[in-house]
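A.B. asks: Given below, in the form of structure tokens, are the structures.
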Structure P
Amino acid sequence: MRLRTLERHLGRRLETPVILVRSDVGVDSERLSQAELDRMSGFRNARRKRDWLLGRNALKEILPELDRQDDTTTITFPDKQVSLTHAGNIAYAAGVVAEDLGIGIDYEPMRELDTEVARWFLNDSELQWLVNQSGSARATQLVRLWTVKEAAFKSHSDNAQLTLCDFTIEDPKATVSGVFVNGRHITVTCCARDSGYLSVAVCKETS
């Protein structure tokens with residue numbers, strides 16, 4: 001399902017037109033290519049198969065909007081034009097028409113996270129900001145910052161040797177913030193969605 005109102009809202013924040021799709025049902029097997037059917041047959045875990053089908057449903061709606069074939073086996077992430085996330089029986093896909101950018105999306109339903117995990121993805125300045133939040137707000141902000149970092153990471157086309165700690169959030173409290181890594185600037189916006197947080201990032205490919 002295209003999320004046109006949210007597209008316009010987040011597109012204004014990012015200063016870049018984006019396409020957003022949400023899926024809460026898996027794709028029908030009749031819509032799968034032979035290559036996709038072959039890949040699906042390799043899943044032995046029911047949950048992974050369900051998540052994969054949710055993601056295919058979202059991707060198959062967004063790819064034609066980018067004038068690309070909808071055989072999802074042709075995609076290798078990170079992809080400069082399309083990104084995917086799924087959690088809590090929901091999948092989101094984000095796309096950008098321009099081929100000289102990078103796009104990233106991440107969604108997490110609200111849940112209790114051990115604050116110790118923050119050390120694995122936040123740097124010192126971000127950790128200090130988080131520690132200064134009240135106890136109840138800290139848990140909420142931890143989930144939000146996770147999606148910001150994940151979206152930024154996914155938007156970087158050369159992220160294989162990077163970790164989330166390599167990405168620095170300019171303003172952890174902001175709904176729109178710059179994120180910096182190796183001289184490259186990424187813009188990330190985050191909003192509350194589906195009892196959780198959804199972040200979308202656009203990465204400029206030049207420093």
Structure Q
Amino acid sequence: MIEGFFRFHRDVYPTHRDLFRRLAKEQNPGTLFICCSDSRMIPELITQCEPGDLFVIRNAGNIIPSFGPDPGGVTATVEYAISVLGVRDLIVCGHSDCGAMKAIATNISLEGMPAVRNWLQYADAAKLVSSAKRHCSVDAHVDSMVRENVIAQINNVRTHPSVALGLTQSRLNLHGWIYDIESGSLEVLDHESSTFSPVLDS
């Protein structure tokens with residue numbers, strides 16, 4: 001990783017020197033990007049955004065707890081992004097082969113991980129909806145969980161006062177994405193039909 005920093009400082013930083021100078025004193029991201037902590041999921045890479053473009057939240061399962069009396073880091077970050085930074089778009093991005101969604105779909109024992117078990121309860125709505133459907137395979141069930149979880153987390157984030165106000169004032173847009181690691185493809189959510197469609201033609 002140190003070698004990587006050396007390459008960044010030698011090859012990348014000089015070509016972006018003016019950008020980093022502008023960013024040194026302020027940031028003005030247009031998008032809050034909420035995705036999984038999975039090492040294969042890199043929002044700046046798949047969107048080809050520059051530093052300063054995305055305000056990013058990463059956690060297990062791209063989860064956003066509903067607003068409640070005990071706000072945590074995710075809630076505070078959502079509020080700051082909307083109320084202070086004024087982001088115009090909020091993207092919840094799930095991805096293929098998500099370990100968190102696989103754990104839920106296959107009922108993996110989380111006995112030794114109480115923090116993970118409690119965290120994944122925020123995906124209970126997705127679990128209930130997905131489990132009510134028929135699936136031809138375990139992979140299909142996981143894929144369903146990934147999709148239903150994006151929808152569930154968008155519903156969760158709507159309960160946040162800053163989000164509700166932004167939507168009411170038409171200064172915030174919500175988006176649901178699914179990124180496929182193997183193919184590099186992206187699907188986007190249609191809010192009216194609750195279905196996902198590919199961005200690129202096959």
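A.B. asks: If you work out FRET efficiency 1/(1 + (r/R0)^6) of positions 24 and 152 (r between Cβ atoms, R0 = 35 Å, to 0.05) for P, Q, which one comes out largest?
C.D. replies: Working: P: 0.85; Q: 0.35.
Structure P gives the largest value of FRET efficiency 1/(1 + (r/R0)^6) of positions 24 and 152 (r between Cβ atoms, R0 = 35 Å, to 0.05) among P, Q.
A.B. asks: Given a value of 4.9 for distance in nm of label points 7 Å out along Cα→Cβ at positions 56 and 128, calculated from one of P, Q, which structure does it belong to? It would help to have the intermediate numbers written out before the result.
C.D. replies: Details: P: 4.9; Q: 3.3.
Comparing all candidates, it corresponds to P.
A.B. asks: Okay, next question. When volume of the Cα convex hull per residue in Å³ is compared over structures P, Q, which one is greatest?
C.D. replies: Between P, Q, the highest calculated value is found for Q.
A.B. asks: Taking distance in nm of label points 7 Å out along Cα→Cβ at positions 88 and 168 as the criterion, which structure among P, Q has the greatest value?
C.D. replies: P
A short reminder: the numbers here are calculations on the coordinates, not readings from a lab. Everything numeric in this text was worked out from a predicted model, so none of it was measured. Cβ atoms are built from the backbone, for glycine too; each structure is taken alone.
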